[in-house]
1. If you rank structures 1, 2 by FRET efficiency 1/(1 + (r/R0)^6) of positions 209 and 233 (r between Cβ atoms, R0 = 30 Å, to 0.05), which sits at the top with the largest value?
2. A value of -15000 was derived for helix-only ellipticity at 222 nm (-39500 (n - 2.57) for each DSSP H run of 4 or more, over all residues; to 500); which structure in 1, 2 was it taken from?
3. Work out distance in nm of label points 7 Å out along Cα→Cβ at positions 97 and 129 for each of structures 1, 2, then name the structure with the largest result.
4. Of structures 1, 2, which gives 21.6 when mean count of other Cβ atoms within 10 Å over residues 33-40 is computed from the coordinates?
5. Between 1, 2, which one scores greatest on mean count of other Cβ atoms within 10 Å over residues 25-32?
6. Assign the value 56, 36, 29, calculated as Cα extents along the principal axes in Å, to the correct structure from 1, 2.
7. Which one of 1, 2 has distance in nm of label points 7 Å out along Cα→Cβ at positions 9 and 57, as calculated from the coordinates, equal to 1.0?
Structure 1
């Protein structure tokens, strides 16, 4: 099973101090150094989200990681003309289409691929024409998986936030939803990834309950752990946990 490391919150920390002075010579922490550390720790890919409001990752961050880091790059992005143009300039290995709301702290739910199917189709076609694979970040619901299949998405990322944010019977119900969605996607020939809220504590339950997972995209918990053990070691611990449990 592959591990994609999301390094957005390295940029969040940087922006907390240097948002208005990004050209300063002493800006820290370095997004690029975090990507290198993730690579040394065993990451299989780097994920970053350039949001429309540029609240954390900047265009220059994505461009520097793409140019300098020898790992596949996964760009999370909203389906806007601005971001489509940027993705075509960046040429990441993959993009993951996500919803965006300016008032949210982080992405709060999956993309409604059913509602936005007509808007997504031309974007996905343009990306395919440029050799960029497209994933859809969706809630684990049958209609969403079916919409992804109609759009010809080669992969999806199941939103695991509800699983992560609940416990007891509610978490069991969320696991069942994830399992059904993963099984359906697999039967339709779609690669199944997962992300949002996955951490060192809930990883075992997720992997035991959801089949056919190909890649996990994990960020906040790794960056949080890195405050105490360093980025490379935090990634290594997650890599070892995935290898042990999968």
Structure 2
């Protein structure tokens, strides 16, 4: 059995994907997503002012924040706007607004920062859509490169009163743990302090998160460069099965 941590909106899809792939997994949700009610209006205002700028969207949750708050705001992303998605799932979700989305081969912060348009971005107007308290690597690096950066925290992860499980966890059968963000990994560690989590193999999606885990005594850490379910499942089958 694998233990997979996902935000509540992604739990059912991940549980289904692992089951269809023939992998026994308990997918645990420890957080729910709360959207900023002004997300769509704020993005529309920025885009209208900077139609040739760059829009970076860090997650599907950020796209959902736009969709769920756009009832009274007609979001239109002009062709002159350069839209960047951190991963393929986010790019697909953005299809409701535009089909012209740039996605890095390495689906994480470092992949975004390696894109040619962002390597030299001094004085470039950039809007970063992210979650409150989320990744800071992109914003820190863009600011150091001289970008004229605007940041909108369009959603916030809130703790659930109790973990929601796709199926009960059989700790004696756990053969690996999957966490696709540092925040999710930390939530899991905090929730299950009574379990020897450092003794299990872990899979995450960047060296940064892997190092965060190593600092907490977790030594067996694999890295899958993409955070979507098919990529994670393929990595597990190639390396752990």
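Each value in this text was obtained by applying a stated rule to the coordinates, not by laboratory testing. Computed from a predicted structure; not experimentally measured. Cβ atoms are built from the backbone, for glycine too; each structure is taken alone.
1. Values: 1: 0.60; 2: 0.95.
The structure with the largest value is 2.
2. On the way: 1: -15000; 2: -9500.
The read-out was computed on structure 1.
3. Working: 1: 1.5; 2: 0.2.
The maximum falls on structure 1.
4. Source structure: 1.
5. Values: 1: 13.8; 2: 21.8.
Once mean count of other Cβ atoms within 10 Å over residues 25-32 is tallied for 1, 2, the winner is 2.
6. On the way: 1: 51, 40, 33; 2: 56, 36, 29.
Structure 2 accounts for this read-out.
7. It was calculated from structure 2.
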